[in-house]
Structure 1
Amino acid sequence: MKLLNLLNTFDTKINQLFEFTSGKTVAIYGYGYSGQFIENVYKRVNKTIDIIIDDNPSVYKEDSYYIRALDPATTAIIVTFNAAQNVLHYLNSLGFFVDKNVFLLKNIIPPPPHTHEKIMQNIFNYYLEINVPGVDFTKIEVDNVSSINANNHVYGLSVDYSLINILDNFVIKENDAIFDFGCGKGGTFPIFIKCGFKKIGGVELDKEIYDTLISNMNLLEIDTVGFYNCDATTLFDIIDDYNYFYMYDPFEGEIFEKVIQNIEESYYRKKREIFIIYTCPTCAKYIEKRKFCHVSKKIMTRFYGYKEAIIYKISEE
């Protein structure tokens, strides 16, 4: 699969970063979204970022003057896309040099256009876009989505490292399968696969977005058999093949209630342990009032709007 080859290459580059900083005091220069990504990469493998440096007063971290206190012989500095343009000259003056004790994030992935650093919230999607011509995970503006109404929400990107942190709470087994309600262009699917899911599926109402989803999956050589362009409330027996359901605030009201009812009925048709992963849980009350599942865990995240994801569990326990 092309996707797995690309992700393996990406992981190899990340391992080179780990080797470069091994045994040293590790500092990030320039926080922002790219700095947060590096911070999360280290946390995921129980590695430590010792110092975060950023001159932006709204970022409550050490400022660049702090570097004067660091020993170039025992410190490795990771320069992100948020660092000032003259940062290398400043670092050189203090004994820090590229490939000696300075690692440039752009050695892993090219920097995005200057005005689009926010795309680093979704670095895996961005990485796939620049390596596979035609892949498109970009956000769609509300005015360009014909299917938006009071109960269907606009397509938005999940924050990939927050989603990975959520999925790290599970042991993904060989037969586990995950279904994304309101899957949009499919930005979650590379992450689902990276985290161990062999079977994935999803539903997207908007035809134009769905067509982009199928194009993306074909370009990445991902099987499209489990993807549907329809009203999510009309999916019944199809979802019996899945035991994980992912929702990033896809809809509300009657549509949301009906989807939850369908999941409940699916459980009783085919008894199995089910997890519902609900990020930006604006309609959590609709799940919790049904009493057929319980809150298994609440996880702090960096998703837009809500800072919490809720994991619901359905089982006979």
Structure 2
Amino acid sequence: MSDQFVAEIRVFPFNYAPKGWALCNGQLMRISQNAALFSLLGTTYGGDGTQTFALPNLQGSAPMQQGQGQGLSSWALGAASGVENVTLLQSEMPTHNHTINTMSDPGTTQAPSPSVVLARSANANAYQNDGSAKFAQMSLDMLASVGGGIPHSNLQAVRDAQLLHCTRGRVPDTALSMMLLRPVRTDDDDFLLALFASVRGPELDQLPWTDQQKAMFVRQQLDAQTAHWRAHYQDTSFDIIERDGNAIGRFYVARWRTEIRIVEIALMPEHRDAGVGTALIRELLKDADRTATRVTLHVDIFNRARRLYERLGFVANEENGVQVLMERAPVR
């Protein structure tokens, strides 16, 4: 299941959600932890749009395509209709008859009951047509009631299965189009500092430094890194990744005559593991394939992102004990 798209729905034969998937049961999801999925679903299925959004509730339902088929009703995304169970009304029952049993033998009793039937009158008139007479309604016990009034299932025949929503995977092109790459500006300094601190945070947490010392170190390291890249990586696009007008990461790419180097790709914590970085790299690889150009990058030896790069076709080329230079050859 490594090729799934964020927001994709698949059918599974088990009753739990694997990692990267969520049950389509109308549950609320936190936007901060599922930014990519929220960018696709919004509040179509519920949520406040500020902190939460909802997944579709497909329990006891069958999904269908939005739009309008020829001669059919029009359906909007997120619209729901129908019920799981139905109790029939008299007006919904088909036309039919009820019969009353009778016999031609002489009657033996005057009182109706469930155990007797109409018979030939004997020693008395069985019927009365005098409008001035006092008529009496026949006993309701004459015909026994049947049925329990219990609703019946209105579901079509289905196999026992579970519909799951993908929360981690590739970001579809529609989500990629919601992101913007723009050059770094001078007013991005605070964001870049916060981004760099979030990347180095786990490392600095192991040191017995004060918050002030950590802040000074982060400031110094970011300035040194930026100066080094500006000086040694010519023909590089230093871009900020934006979504909905907000900076969420940085993507630095050097384009040389025979090589494309991914200098840096980093996202704020709440936007990681949502397929955003993967989508950007995939688009870059498409460009590289069109121009038959190899793509390279450096990654720390124990960085878990290395597994992602390997899945994207990168292979280790050189290693210096700290970092690995990985390369991906163009696909012809």
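No value in this document is a laboratory result; all are computed from the given coordinates. Note that the coordinates shown come from a computational prediction; the quantities given were computed from them, not determined experimentally. Cβ atoms are built from the backbone, for glycine too; each structure is taken alone.
The value 18 for relative contact order in percent (Cα under 8 Å, 6 or more apart) was derived from one model only; which of 1, 2 is it? Derived from the structure labelled 2.
Taking 0.95 as the value of FRET efficiency 1/(1 + (r/R0)^6) of positions 30 and 278 (r between Cβ atoms, R0 = 35 Å, to 0.05) derived from one of the structures shown (1, 2), identify that structure.
Working: 1: 0.60; 2: 0.95.
The read-out was computed on structure 2.
Supply the structure label, taken from 1, 2, corresponding to volume of the Cα convex hull per residue in Å³ with the calculated value 142. Of the structures listed, the value fits 1. Each of 1, 2 could give helix-only ellipticity at 222 nm (-39500 (n - 2.57) for each DSSP H run of 4 or more, over all residues; to 500), but the derived value -6500 comes from 2.
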